[in-house]
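Take a look at the structures below.
Values quoted throughout were computed directly from the atomic coordinates according to the rules given, and no laboratory measurement underlies them. Note that the structure is predicted; figures quoted are calculated from it, not measured. Cβ atoms are built from the backbone, for glycine too; each structure is taken alone.
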Structure P
Amino acid sequence: MTNNVRVLLVEDHTIVRQGLRRILEEKQIEVVGEAEDGRKGLEMARELEPDVVVMDISMPKLGGIEATRRIRKEVPGTKVIILTIHFDENYIFKTLDAGANAYLVKETASEDLLDAIEAVMSGEIYLCSCIPPKVIKSYQKMVKSGKKVDEFSRLTNREREILQLIAEGYTSKQIGEMLFISDKTVENHRANIMSKLDIHDTAGLVRYAIRIGLVDS
């Protein structure tokens, strides 16, 4: 059922990408491309329009959660399977909130990946068996109540992108060059981010980005 599926791999560790490619190709699943960061993954998803993107949650330049949000909006026919080392329900909630179709923990991904692809291609949401059912019930309850996962959801797509780049240590000039916007526009976004998060220095933004898993410590 999965052998006509076209898959894009987005993962910053080469050895992990190679392992995923081997698993897929052994089942005659076509890997149409590979990307080493979220921004490149987003660009390739727009260009290739794969059936499925298999993506790490923690990546440089554009994290997996924000890349998922953008892919699901801009390439709506593409399903996204998130790979992660995190069991924390906060990550699961944010991932589902961004529109991910599946959530896999890396240590069981080799066992779950093919089942996840089959499930998402059938229109289902797939979560690895290591996630307790109560987590899903909690998420469903939160959605019904209309609550957002956290204050991060208040940021625009551009603000989330810039927050990650600030936390990765890029200057306003470097961010402007990367995103093709002016230094002043970057500074305006920085001010808006600080206002929305009630954080008033760069060090605080970095600590916040680490706490929510946007960047690694």
Structure Q
Amino acid sequence: MKQRIGVVVCDTHQLSRNGLVRLLTEEEDIDLLGECDRGEDAIRLARERRADVLLIDMEVPDIGGLEVARRLGRGNGLPQVILIGTHAEGPIPARALESGACGYLTRGCAPVEVVTAVRRASEGRRYVDAEVAQSMVIDKLNPGSSPIATLTARELTVMVMVSNGFDRQTISERLCLSPKTVSTYRTRIMRKLGTSNDVELTHLSYRHGLLELLETE
């Protein structure tokens, strides 16, 4: 008998979450183990219920999808994380995979790709939807097209949190880093992007569509 796949869904958008839940529960080999709308809750649910796959929105509040993928990636490999975002182009999909995610999907992808990604992830195989795959190939042919591409996944997370107005102490607590380490990341990000203060950093984030990656409460 084929083993069933246990999935937790985390999405800050109620309509989107409902759609994912409905889609997955229609599949005979997939069990929905829980749903939530915050990153910390996603980590807790996935661990407590021993999920095989966590399907999570990049825009979840509190710590963001990238940080969730990074934290779960430090464990024994379960659950596998699939991130869902709005960006098919630019450095975001690549950073998602670097953070420890097993897959990356855009919100406009076909339902069949969501199901395929879950099944692939349960086998420990990576998956990105067709639009993202095409974009990643183009990016490889044209390296350096975006200054954001120079940032690591952790630097990108810190940049997004700074741009959304989180202070150093809050970032420190949510990312489990010392305040000094947060300051070091901030300095490194400023140097890489050629910015000199948080206002310039926020403007750059806005131009590259990054402010939506972490919603403030």
If distance in nm of label points 7 Å out along Cα→Cβ at positions 31 and 127 is computed and equals 1.9, the structure in P, Q: Q
Read-out Cα extents along the principal axes in Å, computed value 58, 38, 31, structure in P, Q: Q
